[in-house]
Structure 1
Amino acid sequence: MPTFEATAVVAAPPSTVWTTLLQTGRWTSWDPQLESITGALEPGGRVEIRVRGTSRPFRLRVTEHRPGSRLVLSGGMPLGLFVGTRTYSLVPSGAGTTVTVRETYTGPLARLIGRSVPDLQPSFDAFVQGLRADAESGAASTSAAGTEEQR
């Protein structure tokens with residue numbers, strides 16, 4: 001059964017990386033695989049992700065939300081027959097943050113469906129590198145400050 005994981009060390013504090021992660025409206029500017037994401041990454045929130053080259057959107061629910069350290073999204077089939085769980089972990093590391101994104105599959109149909117899941121490793125690698133670049137550029141912090149000023 002496939003599991004995908006990618007890690008990057010970001011030269012920014014966890015609070016900056018967290019802000020960058022939550023600003024889903026910016027994801028398409030640094031994740032080339034992503035067509036769109038709608039919804040909010042907040043406790044109990046729901047998001048819909050559209051990936052380039054696929055016609056089916058991925059509908060996920062925020063199942064864990066620990067500001068500055070952990071975000072978990074889950075989605076899948078009814079009755080838990082197949083569940084995909086994506087976990088974003090942020091750990092302070094020296095002068096920055098170690099970010100890990102991991103996706104696992106569970107449920108009675110996981111082994112069967114897992115055989116048809118393509119190699120997602122390149123997209124995971126691209127995601128963490130894009131997140132790193134955006135967080136280090138300060139674009140998310142600047143964007144968040146601008147949003148606060150407009151309120």
Structure 2
Amino acid sequence: MGSVVTFEVAARRFGLPLERVERAVRVVEITPLPSAPAVVAGVVDVRGSVVPVVDLRRRFSLPSRAARLSDQLLIVDSKVRRLALWVDAVGDVATYREQDFTGVDAAVPGMEYLRGIARLADGLVLIQDLEQLLTVDEERALTEAIDRV
């Protein structure tokens with residue numbers, strides 16, 4: 001069994017493993033971060049910590065748009081750092097059986113940001129690979145940009 005937190009970006013449904021999601025919060029003002037990689041919209045303060053915001057629309061080459069009051073930030077823990085993922089909406093926690101999960105290589109080879117696809121009662125959800133969300137070069141540039149602040 002696996003559990004994921006579902007969310008939407010540009011009418012597409014994604015998921016992240018439940019154990020990697022800290023919380024969901026309403027979008028707040030995002031402070032630009034000079035020299036950050038293009039997929040990083042800026043930073044926000046989360047309980048006294050500076051957290052980079054990843055714009056998933058940019059990451060997935062989807063049409064960009066200004067923030068809306070209904071947007072949310074998913075605060076997640078990657079192995080490298082805490083991130084805020086800018087999403088249109090957060091769904092619920094969904095559970096799937098092992099036989100309802102297809103690894104990305106079997107389903108859609110070459111999708112570097114995906115871990116796989118889960119079949120839920122109400123449709124498919126694309127499970128994100130949090131460790132692949134930023135490239136090594138983007139991670140390095142982000143660290144350098146934060147260190148300059």
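The numbers here are math on the coordinates, done by the rules we state, and not lab data. Model, not experiment: these values are computed from the prediction. Cβ atoms are built from the backbone, for glycine too; each structure is taken alone.
Hey, helix-only ellipticity at 222 nm (-39500 (n - 2.57) for each DSSP H run of 4 or more, over all residues; to 500) derived from one of 1, 2 reads -9000; which structure?
Answer for the origin of the read-out: 1.
On distance in nm of label points 7 Å out along Cα→Cβ at positions 23 and 79, which of the structures labelled 1, 2 is highest?
Max of distance in nm of label points 7 Å out along Cα→Cβ at positions 23 and 79: 1.
With mean count of other Cβ atoms within 10 Å over residues 63-70 computed per structure, which member of 1, 2 shows the largest figure?
1
One of 1, 2 was used to compute log10 I(q)/I(0) by the Debye sum over Cα atoms at q = 0.24, 0.26, 0.32 Å⁻¹, for residues 31-70 alone, and the answer was -0.88, -0.97, -1.12. Which one was it?
Structure of origin is 2.
Ranked on mean count of other Cβ atoms within 10 Å over residues 55-62, which label among 1, 2 comes first with the largest value?
Top value of mean count of other Cβ atoms within 10 Å over residues 55-62, among 1, 2, belongs to structure 2.
For relative contact order in percent (Cα under 8 Å, 6 or more apart), the calculated result is 32, so let me know which of 1, 2 that is.
It was calculated from structure 1.
A value of 0.75 was derived for FRET efficiency 1/(1 + (r/R0)^6) of positions 7 and 39 (r between Cβ atoms, R0 = 30 Å, to 0.05); which structure in 1, 2 was it taken from?
Structure of origin is 1.
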